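In the part that follows, the structures are each spelled out as structure tokens.
Coordinate-derived values only; no laboratory data. Owing to the predicted nature of the structure, the values given are computational and were not obtained by experimental measurement. Cβ atoms are built from the backbone, for glycine too; each structure is taken alone.
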Structure 1
């Protein structure tokens, strides 16, 4: 997971775009940033609800290893969402480039975590199909929302870093 985050930061620093079609050309205004953070905070609470509704113990005839993988992914994603909330609060309090980079990292880790949970969802008994289908649909939808938020905020941080590069010779900062 850390490799993916580091790869994402490397792409950020080299100017590559995760979503070139949605690339921002201006830095978010304070109002736009606050609205984005408000929506992200609201959505992350909903994503936490998606994670909380997955009840591995309620599944019938699930082999221990499958249940263990699902529970590990669920627990890890819960931690990612808690970190995301903390990073949202940090950016609200002081929207520095460092705090915004940490928020991008938290979004990427949350996106990966939701993908992992979605990928590890499984059932053995057809009696669990209704539950499984609901969980699967909810996690896939949440993954798409997290991915869109990650791309959008990456665009914000990319434009901000380009503007900073235009004003400061970073090679002289050591």
Structure 2
């Protein structure tokens, strides 16, 4: 198989984020435990900090896992056999979705608008054996030449959106 797409560092960034959030949650539990041992008004700040840290960590864990579940970290294709393999980040492991090249289709550009109108570009594709669209993140440092072989229209639209000049 030939690797046609890779999102470098995505696996490590998400796992480091989860590890930090687990530490934050542990600190919040410690604050709650410590506040339980204090009587009177002195316990209130401990309860508030503990609840804030645990709640923030739970929200962060849920957001990280939910936002990253459909994002492809690597995509391989074998042109000779027509096989394809998409790899997804999962907490501390990688899930692989294998199938035929014909299982992946409906390639399209998607633009997510974030805070302060920051645009994040993706190429979405549907897979017959996956319930949601596969998300290929396009940002600086990601080579789109491999994707151009399988999704030329979507990559061309991305190039126009960012003002990329076509190769001669």
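helix-only ellipticity at 222 nm (-39500 (n - 2.57) for each DSSP H run of 4 or more, over all residues; to 500) was computed and gave -26500; which structure, 1, 2, did it come from?
1
A value of 5.2 for distance in nm of label points 7 Å out along Cα→Cβ at positions 35 and 107, calculated from one of 1, 2, originates in structure 2.
For which of the structures 1, 2 does the calculation of distance in nm of label points 7 Å out along Cα→Cβ at positions 27 and 155 return 1.8? The correct label is 1. Structures 1, 2 were compared on relative contact order in percent (Cα under 8 Å, 6 or more apart), and the highest value belongs to 1.
Can you spot which of 1, 2 the value 35, 16, 13 was calculated from, given it is semi-axes √(5λ) of the Cα gyration tensor in Å? Label of the originating structure: 1.
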